[in-house]
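So, here's a batch of structures to check.
We did not get these values from a lab; they are worked out from the coordinates using the rules stated. The model shown is predicted, which means the values in this text are computed figures rather than measured ones. Cβ atoms are built from the backbone, for glycine too; each structure is taken alone.
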Structure 1
Amino acid sequence: MDDVGPPTTRRQLLAGASAGAASALAGCWERLWSEAETTGPEQISMTIKTVPADDDELAATIASQLRENYEAAGIDATHEPIAEAELYRDVLLEGDYDVFVARHPGLDEADALYGLLHSRYVSEHGWQNPFQLTDVVVDDALETQRSATVDRDDDLEELLEHLLTTTPYTVVAYTDALCGAAEELDVPVPPKRPQDYVRLLARSSNDSRDRPLEVGTYGEGLTERLNPIAVDRSRLEGLVDLLYDPLARQIDGDYVPWLADDVTWEEGRRLRAEVTLREGLTWHDDKSLDADDVAFTYEFLGDTSMGTVDGGVPAPRFRDRQSLVESVDVGDSRTVTVSFPETSREVARRAFTVPILPEHVWADRSDVVANRRTEALATDNDDPVGSGLFRVADVTTDVEIELEPFDDHVLRTTTDRPDVLEGFSQFEGIRFQIAPNPGAIVDALVDGEIDLTTGELPPTYAESIREADGVTRVSEPTDAFYMIGYNSQHAELGHPHVRRVCSQLLDREHAATEFFDGFAEPATTPAQLVGFRDDAWDRDDDVDDTEPELLEFPGSDGAADPGQSRALFRAIHYNYEDDVLLESSG
């Protein structure tokens, strides 16, 4: 987009009014003068939405600093803390925001950018293009990298460079997972993923235990909505993966067959994969899991209305991975053939990580209950039926969720199972105890009421855990990151120049040190600024490695300098009046 031109001046408006009045009635003079007095540009205003500090102290702190720096630049900025469910609804469902600050769970593969940014998702819900971005260059690069088998790194490199100039969002820092645990437990990493819990239970002796593993977490509404495909409520991270199994899991960078026993690839005019399921698969309600459930899942995630609504009603979760699949054909009860559009095998295998859903439960939830909203997306799914290693035993509202071992799970009984399950004990399950805030859950740990916490503790509690008797502190770098997102439909944020300058108005190094107490890595490289903690692809030797413009913070120690900040907006042809940043004229 071209640089924004100077706004129309009051003198120009008056001149235009005089010329237009030559043949007008005399009474029009007063009206034209009034319009000239009131149609000048107004101050740019932006509202920054986050969850309250009790729910996410880091997001709230980043937003507060951002508001101060925006104000230093002459923007009328407001920080609006709202409940997590409301934030998800405003940002991920309604697009009702200017700027948001939130924690993103992380991108598992470079192709995850397809769902995050492609314009085909501009009218969909969830993390599918919540920025409402429409950019032909981005679309072309995303489509090309999906099918590239040789020069994919080059395609991704071009995409990265373009995103640094258009800036639909920007990453602040990558967080470390942090938890506390009883000393007698051997906790290698803060538990977040199903394999973390599996490894923990395999390492912990259960000979003297006749109770579930007590895991503490915090938040509101964590027990209210156990719907695995919805995004409009807060959720207990990792719970879906404990209850629902995919065909394959991504573990330590590899794709490990899970419900699938074998995958055979056929690369011809179209990429295909024949998937053979393990023998003896069952759901938690003891019904058989078969190939029909697999085919149903991919169809249902693509359209939860099952063809009754024009254009379909896709599930807002797992959409980008589901969209990799062109069709799923059932061979027999244990075999399906998955066909892909123009996609490389490297990218296509991501599709196998979506949770498989039981057709006999979800097929009856395709009725439309509101505008482009089906029962499948509205249901709380109070009695979840999955096929995971654990199933729900009991739910106490806002207090706890207890999971019990699913003894009939094929991976509990067979010797031919993934390496991560070797030594996996028949532990008495997992009970998540829920507190209203992190302080309460840390107190419960110190008092011996729980065995460990999940990996979502704010860094401000690290020292109190370290100093407490009988508990240990555990941390691990993650791919999760805090991001600043921009609504490209906002009158000013529709300009990439404005988004880029707004992204400069946060000191990432200061935030990582002061806000995260060192339990984070600031985004300081091109790949990190768009969502990859480590370089996701090899960069060409001739790529310019100078510091990205987004990192040139106009201030020091986190505080923006008013003069330097205003100079950035003047450089993109915005004007000021009495230190107030004025709207563009178009």
Structure 2
Amino acid sequence: MQTELQSRIEPLLLEVADVVNTTLDLDTTLRRVAELVRKVIDYEIFGILLLNEKSQELYFRFSVGHSKETADRVRIKVGEGVTGTAAQRREAVLIGDVNADPIYISAVPNVRSELAVPLIIKNRVIGVIDIESPQPHHFTEEHKQLLTLIASRMAVGIENARLYTRITRQAKTLLLLNEIARELTSILNLDELLKRVGELLSRLIDFQMFSILLLDPAGETLQHRFSLRFQENIHLKNDIPSGKGIVGAAAEQKQAILVRDVKKDPRYIETNPETRSELAVPLIYKDNVIGVLDLEHTKRGFFTDDHLRTTTTLAAQIAIAIENARLYEQIARQERRLERDLAMARELQFRLLPQARPKMNNLEIAAKFSPARAIGGDLYDFLSYSNSRTAIAIGDISGKGAPAAIYAALVSGILRSHAPMEPAPAEMLAAVNYSLAERRIDGQFVSLIYAVWDDANLTLQVSNSGLPRPVYCHKGKTQLIEATGLPLGLFDDAEYDEFTFQAEPDDVFVFFSDGILDATNKAGDLFGRTRLEKIIAECAESSAESMVKSIFKAAAEHASGVETFDDETVVAIKVKGRTSNRK
């Protein structure tokens, strides 16, 4: 008998070695174990159960003769039943007649005999091979020895395949997590992001119910923001107080919670009667909980520790993506509000400019202001004096944008408040400088030209506090008005010169901010004073309006393709000719 057994063992060991050495696929390994056992032991019911070390339960990983429902459902505690006893004792258990043995747990009807052998590797039980028969005393001591021999060798192959499967799955999961993280951080619409989270997570975990709940601004309530039920998008209104239910507990504890059977967990709040298992993972950003990712399934024990680890890893990326999307939406709202405010400010600024040019018997006036941004810091104004006189102001505020525009409005107000006293140009500059000194703002000042035109006597008085020197064109020849001075708002005791010109018909005076001279082309060349004076000379016989348009057109063509960086303003006045005067 021993010789016969020995003769069966040698080829068996060769086949076992072949299985162990030729495949690392767990399903293939388990199937080949079943085939190998059938060659030496006739069975009708076969199972390989693997051990969940954390729960100390055996579960079916491969079976023959068991219904799928039974294989999926059955969990056997170590120490219970024939298989649990084999795992606990770490030795084979042979039951000739299960009807006469109290440790037997019935899973398949009409079973009479059973043989269970533990799978042990490095002194650690990893599972059990179990065979059953409807015939009493069907399995023998020889069968026990053969199955023990197979189990001792196959434990290595099963564990290697199991580890390989786990590592392969983890590698695929990590690659997928990396892919998901890259995609999520590129989505900046929050609703679109949450929908995509559900779609991508389903590639990792076959959940049936999914929700993302976000904590309200007060930090008191978890609000359903996105939910899927069996792949259908639904809207849930049952918000959950922080600390209540499984999701509330996950948020409060800042830890993922895995519940294998919600019916046994007192924290569970029933929102779906079909739910049996649940996995709730907090979304944490900078150590603050911003929400919870919640997965549910109708099967008890569906979610595993691998699911928990995977979802926890992904939750960190989801939290970052959600905060990015929230921040983007906040910035977008602020930008829309800012755009509305700037549009209104732009309209107000242009309404503060003169809405009509003064009409005089002997003078044409034209003016244009073009801000570098939505609003700017240049200004011009026309102020009525008595005895056919008109004051002309043109200014350039330091800086750009909203601060410069507000300061420009302040300067305009000061000009208008002093205008009723009809000061001469130098007196007006001194008065504005004094008023600004009383309201001094660090880093803010204004360069201003103030001129007074006497339409009856054809005289022009001019004072300057830092703007580019104006151009005077007489009989087609240009010259600079050598009026200079310190900007207003910087020095309390600044004094300003005043120049008086006796104009003649067709004379032209052009005032402008430095944005015109500083317009720069792609090569870095400034538009400059030479080009400006040439255009003024060429347009000397044209109207004041035509001259202003020509100056702006030339500056724009010079700086084509380059972003405008400074406000541009031009005011041109032209003494009407004798023919016009007679009319």
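When distance in nm of label points 7 Å out along Cα→Cβ at positions 312 and 568 is compared over structures 1, 2, which one is greatest?
For this comparison of distance in nm of label points 7 Å out along Cα→Cβ at positions 312 and 568, the top structure is 2.
Taking percent of Cα pairs over 33 Å apart as the quantity of interest, name the structure among 1, 2 where it is greatest. Numbers along the way, then the final one.
Numbers: 1: 49; 2: 65.
Answer by largest value of percent of Cα pairs over 33 Å apart: 2.
Can you spot which of 1, 2 the value 0.15 was calculated from, given it is FRET efficiency 1/(1 + (r/R0)^6) of positions 336 and 560 (r between Cβ atoms, R0 = 41 Å, to 0.05)?
Numbers: 1: 0.15; 2: 0.85.
Derived from the structure labelled 1.
Out of 1, 2, which has the highest value for relative contact order in percent (Cα under 8 Å, 6 or more apart)?
1
Have a look at 1, 2 and say which one yields 5.2 for distance in nm of label points 7 Å out along Cα→Cβ at positions 424 and 504, as calculated.
Among 1, 2, the structure yielding 5.2 for distance in nm of label points 7 Å out along Cα→Cβ at positions 424 and 504 is 1.
As an exercise: helix-only ellipticity at 222 nm (-39500 (n - 2.57) for each DSSP H run of 4 or more, over all residues; to 500), calculated from one structure in 1, 2, equals -13000. Which structure is it?
Considering all the candidates, the number was obtained from 2.
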